[in-house]
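Each in structure tokens, the structures are laid out below.
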Structure 1
Amino acid sequence: MQRTTIVTGLIIGVIIAVSLSAAALQISQIEFDLHLAAGSTTSYSFLVINDEPRAQEITVYLNDWVRSAQGKTDFFPLNDALWLFPRQFAPGDVFTITYRVLPPFTGVTVTGSYATGSPTASGKIAGSSTLSGTGSAASVAAAGPVEITRAITPSPTVPGAQRVQLTVHVLKAVAGMRIDEVFSRHVAVESVDAAGGQFTTVARSDGDWITVTPQKFTIDPGKRQQVSFTVHVPQTGVTGTYWGAILIQGSPREIQRQGTTVLAVERFGVKVYVTITGTEIKSGRVTDVRVAALNPLTVTVTFENTGNVQLRPTGSIAVISQRGETMRKISIEQFPVLPGATAVVTVKDTSAKPLPPGIYLARAAIDYGGATEVGGQRAFRVK
């Protein structure tokens, strides 16, 4: 179950993520794996259940999300491109982020913001906001520890595309920075120069296809509320799997954390996958096999999804001696990989006895549902 709980301190005023021991809300279905035809419109529903002895004000909204190579899910605003900088910045630092927006983008606008980790601060990005490059008022950056200005010009290398540059001026020392650019609808965003930051966006978002009702409601103690959503699949230009999330957010409630009263806001992510029937391409490859430890034997396998649909591979690792004997056979449990993404799977040998000294081969075989298995191998020595 995808649950995010945001906690806001009443005394110290910080925002942190925590896990609550007891959930106040329950969701009847937290994932929809839909296979729909291009141009189709279909509706679905799930239940929100209030297990807390008080009424809750519920807000429903759409988000994008990504899954890391280690399997962690991160949610962020719909139609967002973001850059993370987990480092220190000094007063006077200046750098430029450059990205490209591919057509079509007629009528699309962009709004941006930044947030710093320490000291905690946030602000808006100033400058041009219309991707057509016309009719966009150049706003002025607000005072803060960071000033960011956006400039939009035609791309010098990709005909029809727009180049966007974010010029960042650091005015006061800060540690950690996040920069978000949120578009009025989904567009294809390509990073040209991330300036050393970690760039993230969702190329295959289905958030613009989904409408949800109701978006706000009150649910009494012990009661349940049906939430319906409709998926409008575009007629053309769509192939493979797309994904997004419907977020259910409850009312804030007070909890005690390290001697401080804080407000906890519980949120559930209902994942919605849409695969366009008849367009599926399954393809993948093992890009790396590594032996991370010998006692216990620990092997990591890196698998890349090179197709256009989500895959749920399984597999195994065979440990083979120099004489060709299979000394171990370690199972790889099913793991999900989004199209275009990479998963790093770590498995451990649970055998009671370690391998005797010698040279071995760790051979990985991955079944991703295609015509043949894919694999990779790594030699290692036990002394």
Structure 2
Amino acid sequence: MPAPGLPEWLRAWRDRRLASPAFRAWATRFPLTRPIARRRSRALFDLCAGFVYAQVLAACVQLELFEALRDGPLPAGALAVRLGLPGDSAARLLEAATSLRLLERRRADAAGEPRWGLGPLGAAMLGDAGLAAMVRHHAALYADLADPVALLRREAGDTALGRYWAYAGADQPEAVPGAAVADYSALMAATQPMVAAEVLAAYDLSRHRCLLDLGGGEGGFLVAAAQAAPRLHLMLLDLPAVADRARIRLAAAGLSGRSTVHGGSFLPGSLPPGADCISLVRVVHDHDDAAAMTILRAARQALPPGGTLLLAEPMAAEAGAEPMGGAYFGFYLLAMGSGRPRRAEELTAMLVQAGFVRPRRHRTRLPLLCGVISAQASGARLSI
């Protein structure tokens, strides 16, 4: 092996220092390094305690604590009664939530009893039904992560997320019954608005005539797209049982006259023609490489030359959102049994391989939620 360069030598020196208890003790005493040492100690402790933090949030959501404080602060005793908790348990939860900035301790009432109100993070939770739905859903994820090594070794067997996302392991996803798609369709519908807002702020759909949303679920993205581009015709393709739910959703939004819903799969030749733009919103990362390429090639076949593919999903190694793409979705999709998060550069290469040209990244306001890439269908159609 070639001798390591200066950057590698410096990293090795850093690692030796940080692994030394004597150095860490010195760093906490020295005034110039003390703030850094404290931040890193807090970050490491947060990693160790992260599951407890998440369970505090889960308790707040399940007990509807944020809703209880919607109209203003309440005394601890009143909250204990409303939450159905013993007084000491309620006090423990309130203190825990306050330490995580979910709640804030406010001025005591006339009787001297302390009151609690929403903190900055709790107020944000109150206004985001999709995030609360994800918190409730995490019970299945945490069950699968109880033995992460077994999951990594593929020794975990049947997983809760594998059962939840019924299509992931199905030989014939289009045959999945309606009862098996109801829960995950509702979850996707609850979380879609925040993702749709990011996509539509990054890319202007009004330049297109007809949008086909592949794997469009109950139609949440199309409802948002219809508002952003009033002249846009809408098409949706998803599993037959999901498509039935999408028809109901689009009809309730008054969009039956400008939308067409198809039940089917992503297999080549099965995509409906007629769209000059196809969207894949939180779809590709759910699939392993071979299936993902099948979807991208099918989309290319369904588009006319120059037509646009719009790909939006959480991406690995996004600046400021590294834990979401790397850790969260990496293990979530592992438990689900299908797919993986990909870097933007990898997705771009896959698009080119599938027959698209001029891939372009579009900056999103919250990369934590998703990144966006557009590409145009090449002039020549590929054989699949």
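A short reminder: the numbers here are calculations on the coordinates, not readings from a lab. What you see is a predicted model; the values in this text were computed from it and never measured. Cβ atoms are built from the backbone, for glycine too; each structure is taken alone.
Here are some notes:
- Look at volume of the Cα convex hull per residue in Å³ for each of 1, 2: the largest one is in 2.
- Value 0, calculated as helix-only ellipticity at 222 nm (-39500 (n - 2.57) for each DSSP H run of 4 or more, over all residues; to 500), assigned to which of 1, 2: 1
- Parent structure of the calculated result 0.10, given that FRET efficiency 1/(1 + (r/R0)^6) of positions 230 and 358 (r between Cβ atoms, R0 = 41 Å, to 0.05) is the read-out and 1, 2 the choices: 1
- Taking percent of Cα pairs over 18 Å apart, for residues 158-245 alone as the criterion, the largest value within structures 1, 2 is that of 1.
- Which entry (1, 2) yields the derived value 11 for relative contact order in percent (Cα under 8 Å, 6 or more apart): 2
- Origin of the derived value 4.5 (distance in nm of label points 7 Å out along Cα→Cβ at positions 78 and 166; candidates 1, 2): 2
- If distance in nm of label points 7 Å out along Cα→Cβ at positions 102 and 190 is computed and equals 1.5, the structure in 1, 2: 2
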